[in-house]
Structure 1
């Protein structure tokens, strides 16, 4: 199953690799193919200090952890997606959280599931009857 991971999911995995999110992302490569956008990699770099503070890891260990998590994800450059896919995604999230359009666009382009822990995004998209979205608990249920 193709799954697009958003910033919320990846940050949660980085902060606690032993959590359900961390274990799903790191240990389920035979069940899921994970994808995300290049924007996510920028977000990780932009929040390195915050991640380091919460994980209490030194720079070397933190960079190793980031490399491990990123190695489980195929990153797509959202700027290379067809314009109609981008426009549709932007319209879908415009009144929810515009910054999430790239995740939705990639999910739509790949006909994949969007995995998020962002309640505002989740409820907003489900309210618009968007079907390709799951929570961590829903993904765990798929694995069983």
Structure 2
């Protein structure tokens, strides 16, 4: 199941401080509710785990988060998340594009979900992802 979400956020932090936060995966991954960095995978990637609650189900996904492109001059970065459901057949993959401006920015998320999570239906997936991203942008605004 494919889902696309767009979010905006505001911050009083200087743009360079926000840029430093989103390009530091070891700092930013734990800002996602249930997210944990398991270790460095490369110069621009980390191994990570996320615990997600969807209704009565609690799912754990493990995989990588990688910054695949970044443009410091325009304050834009693209992250690719590739994760497999622990003990299951599903996956949760996403491309996340950050575009910062002087008072905050936008986050464009394109996610592909399969397995048990997808069986919950599109409405449930959108609800969970939307809540996770809103929580994340609140934390990002304070970094």
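Brief remarks follow.
- Here distance in nm of label points 7 Å out along Cα→Cβ at positions 8 and 96 is compared for structures 1, 2. The highest value is that of 2.
- Test item: distance in nm of label points 7 Å out along Cα→Cβ at positions 56 and 72 calculated as 2.2, pick one of 1, 2: 1
- Mean projected area of the Cα convex hull in nm² - highest-scoring structure of 1, 2: 1
- Label whose coordinates, when helix-only ellipticity at 222 nm (-39500 (n - 2.57) for each DSSP H run of 4 or more, over all residues; to 500) is calculated, return -7000 (choices 1, 2): 2
No value in this document is a laboratory result; all are computed from the given coordinates. Treat the numbers as computed from the prediction; the structure is a model and nothing was measured. Cβ atoms are built from the backbone, for glycine too; each structure is taken alone.
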